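So, here's a batch of structures to check.
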Structure 1
Amino acid sequence: MINKLKDHFILVDRCAEQTRIVEIQNKKIVKFTCWQDQVPPLIGRVLDAKIIKKLNNGMVRANLKNKKIVTVKVGTKSLKINEQIKVIITSEEFDDKPIQAKLWSEIYNFEKFNDVERIIELFFNKNVPVIEDNYAIFWNNMDLDSCFLRALDPMIKIEDGGVLWIENTKAATLIDVDTKQLLIKNEDQMLKFCKNTFVKCMDEINLRNIGGMVLIDFPRLSFNRKKNLHEFIIKEGTKKFPDINFLGFSRLQLYEMYVPRNFKSLESFYINKNEFDFQNHIRSLWRISKKMKSKNNIQFICGKNLFKKFKNKKIPDFINVIERSDLPNDYGELLEKKI
């Protein structure tokens, strides 16, 4: 089944009251978002707003009807304070930061789209095959949890040599470029290495859903080569990320850029390991139930603690959850009852 999939596709996994959208290329996760189904995402919703303040770089601040503040990209269009506008939301809500939005236009015809379709249209590659998986079977067979956890590793090896170290703080994300075990003979080779490394940095920012201020500590270069690198970053970076502001090198020789965040950071989905383990327990239940021949005599026997957790969770309708006092509190087993 896995072998028949193309090298590049989008997997939509909907079970255990959670929706996950994953873009997979060459058996690796390249983009990810996730939400609990009882809390639908804001992204892609078309809402009315009122302008309250003009900002630089073609941006304004606006109020939604529920008084939430949004930062709206309006480009060169001339708008006035208190003017009523229609916006399309392009980010989730993060801490106390304003929600990101764009000025609505006819090209954003999302009213008839569901949550998944809107997000794929806005943030995932178009014309890539979409596979629906309501039992997390593909996720399990491809061992995407391992891919996910590897993506959280602060150390990333660069294929041609060198290492990236990614450290997240409240104020900014620092990416340190380490030339470990890399033989550089001259500055031209170092410049080439830095350019290739920047492309890798963009992949990691994309995968980890990193947003806000990002500082990249490249190896030291001469003034002219830093200028060359900055021009390369702007040219290549805007192809993939047109909304990023590439600010250039600071006095401390760190490369600065501001990345608008659309999805929650990757770490936010794995903060509570117990909840993660439990969600995967439920997903395992869906996967195994798919393979059961009978749909009438399936039981899930479990201990007291696990039974309490399952009481308010969505599971396949044909599975009967039974509490057993003789089992360990967190034990669970799926059985096909013989008639």
Structure 2
Amino acid sequence: MRVSIFALLAFITTTASFAEPIEYRKDGFSARISGYGNFGMIEPDFALANSMFMGDWSLRGQMSYDVNETYKLGMVYSLNQQTIDDDEYINDLFALWQVKNLGRLEIGLTDSVAEKLGLGLPDVGGLRLNDNPMFYKEIKPRHAVIADTILDTGDGAPRVNVVTTQHNGVQYGLSVAGGSDDYKFAIDGGIKIRRPDGKTKTAYSIGFSFMNKPDDFQQSQFSPNVTADWRAQFSAAVNVQYNSFMFALTGRAIYDENPIGVVSDGIILGTGVSYDLLKYNVSLSYMLSDTGIWDKDVDDYLNHTVVSSFRYKYSENVDGWISLGVTSKTEFISAGMRITF
């Protein structure tokens, strides 16, 4: 399927509004279905004759019951394009118990606390810059690359998450996962601090993780699977908002002890800025990935990624976006439409 970027943009300009989230509430019971569909084109090397379709979507369903004013019980299930790409049919499947003014307990298949409390880079486009970037599906890195700066230990193993509510802007939690063929066990922790008052608003996050005996563990769809004695990770980020400007600085370090096969640990650093004006948003983000730096027996591999994006919000649920970028020495242009509900 080969369609010009410009034909796609012409189609986007005729898009109408979409529906609100599907939600039902009665007598303390609630059910909600939400998600998004994101589709467009990417053209490596700005070659209009080599247009490739990109699709990305996510669906999330949640049911909950308010036992009383303090306690809430619930269940969450979600499915997305990344999960289907891995030939799986569960992204999230967990039960929750929430205690007002105290915190929340999650049991099942889901992301770790460190990932959920993480902060990413400005990204107003539709390339999923902070969660396994979509452009790597079409623009393969020449070597191993750490794809994003937010700490990740997967969501395919049974996990227990305990996370507090915000107290004076501080929120923290702990995760324990195990019972999987991917690793023996993993322990993750995270903390997020928000300072939303005043003209300048700030947020900070720190995450850490220890994974014992990763065995063919998939870090991301675009990196080699990991087998090692153990894996340790650390992440830190800061976001600063001043009026309509947002600035971010993020970093993540991964260390594998005695890895087998292709080395895929190292560091990734990122920075970016965005600006919002009414229905218009622009962002510019940069990431530096350096893999193999801990192993003196292999050459480390540097990968620079720069992405600039523009978004126009047509309605409450419909956005059109266009992005320019370069990664692994390949330039690209991409554009598409995102519908949320």
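Coordinate-derived values only; no laboratory data. Quantities reported herein were computed from a predicted structural model and do not represent experimental measurements. Cβ atoms are built from the backbone, for glycine too; each structure is taken alone.
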Of the structures labelled 1, 2, which one yields 17 when relative contact order in percent (Cα under 8 Å, 6 or more apart) is computed from its coordinates?
2
Comparing distance in nm of label points 7 Å out along Cα→Cβ at positions 55 and 135 across structures 1, 2, the largest value goes to 1
Supply the structure label, taken from 1, 2, corresponding to semi-axes √(5λ) of the Cα gyration tensor in Å, for residues 127-310 alone with the calculated value 43, 17, 16.
1
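On Cα Rg over 2.2 N^0.38 Å, which of the structures labelled 1, 2 is highest? Spell out each step's value before the answer.
Values: 1: 1.17; 2: 1.01.
With respect to Cα Rg over 2.2 N^0.38 Å, the highest-scoring structure among 1, 2 is 1.
Can you say which of 1, 2 returns -8000 when helix-only ellipticity at 222 nm (-39500 (n - 2.57) for each DSSP H run of 4 or more, over all residues; to 500) is computed?
Numbers: 1: -8000; 2: -1000.
The correct label is 1.
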